[in-house]
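Novice: Next up, some structures in structure tokens.
Taken together, the values in this text are just the output of simple stated rules run on the coordinates, not laboratory data. Quantities reported herein were computed from a predicted structural model and do not represent experimental measurements. Cβ atoms are built from the backbone, for glycine too; each structure is taken alone.
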Structure P
């Protein structure tokens, strides 16, 4: 069976955090990432520990694999001037979840929507990482449709 590994990035959009104000982010052909109207080159690391060390070594961005406990992580990143690629976990095919079951897919979509709506305008948010290293065979059409 053939396995494909994918990582998708969705750019940050509007807000629901009343106290927070998003910094506009967009992709510009030939330039790359623009943040707040300026070119932005990611110098980052994975995980949410050792943020002070990352900053001390010239880093400017972090990424994680899920939205669990996200607000304190985003706030800690913002305090240090770091941006954040927020991972959105997608379920693997298994005994408790199937992309062939519409109800499982609907639950996952609602969870992802809730997370995006809750955090989408945090000032530290750079972009979303949808489906950290998701894997699926090329023959599971419902899987690819959900993704």
Structure Q
């Protein structure tokens, strides 16, 4: 596990860009944090670094968006906020093996899957959606694949 202080939205996108080269088809990224923490911002940076053909936007109302990328491995961006369980997430019929899957609000909904977990905490007080406020980010690798790779995200 590593812990980072991410000073602003640009740095959150940069963190997503640093994560991109570590990912391949079949990888799962779990993002957790309150509304406005920076989950979609991190995913936007990840998508840009992967060469997503369109800008990454929040999948809140559609639950999941698939973004074709330059490498041919799609980026699937999921908002699991309104899903109650791993079974409901599985019902989305995602291509878990052929895509890089990013799940926002994934805590407790991903069973025992190997993954990288990114927990984002925004500062207490002030405007909860302020993009220029620093975030505390904890990155944890779950499973053998991520045991040594998480440390590569340290500045």
Structure R
């Protein structure tokens, strides 16, 4: 039986697509990019933003940083709340904690955004540890940066 249970945030605990896509579209508009289909932007859900701007739009490192900066103009004010908790998640977390499991959030989303989302949905108390990225891009890959993540 497993003692440690790891969850990602976007697409696992919450349906964050609307807020992420709206934030990306805001950034793209500010960058002057209009040639894309909204469906292409789903690839932004999960990976670090720098990687997505580079891989999807072929932007230079400087333009990627600019895109992240624009994304973060929109996301903390509005996009973070254009989000919903998947049905049954609160009950699942409650059962896991009641059974003595260690529950960990492992996400490439920045720590402060991750903590705000957990607070917003009232589920912070179910997590023993939050392994998240830093705003400067450090720790934005889950693998190898945390004691429980080989």
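Novice: From which structure (P, Q, R) was semi-axes √(5λ) of the Cα gyration tensor in Å calculated, if the value obtained is 29, 17, 15?
Specialist: P
Novice: Determine which structure produced the value -8000 for helix-only ellipticity at 222 nm (-39500 (n - 2.57) for each DSSP H run of 4 or more, over all residues; to 500), calculated from the coordinates; the candidates are P, Q, R. Walk me through the numbers on the way to the answer.
Specialist: On the way: P: -8000; Q: -5000; R: -12000.
The structure behind it is P.
Novice: With mean count of other Cβ atoms within 10 Å over residues 45-52 coming out at 18.6, pick the structure among P, Q, R it was computed from.
Specialist: Only structure R yields this read-out.
Novice: For relative contact order in percent (Cα under 8 Å, 6 or more apart), which of P, Q, R scores largest?
Specialist: On the way: P: 37; Q: 33; R: 29.
Comparing P, Q, R by relative contact order in percent (Cα under 8 Å, 6 or more apart), the maximum is at P.
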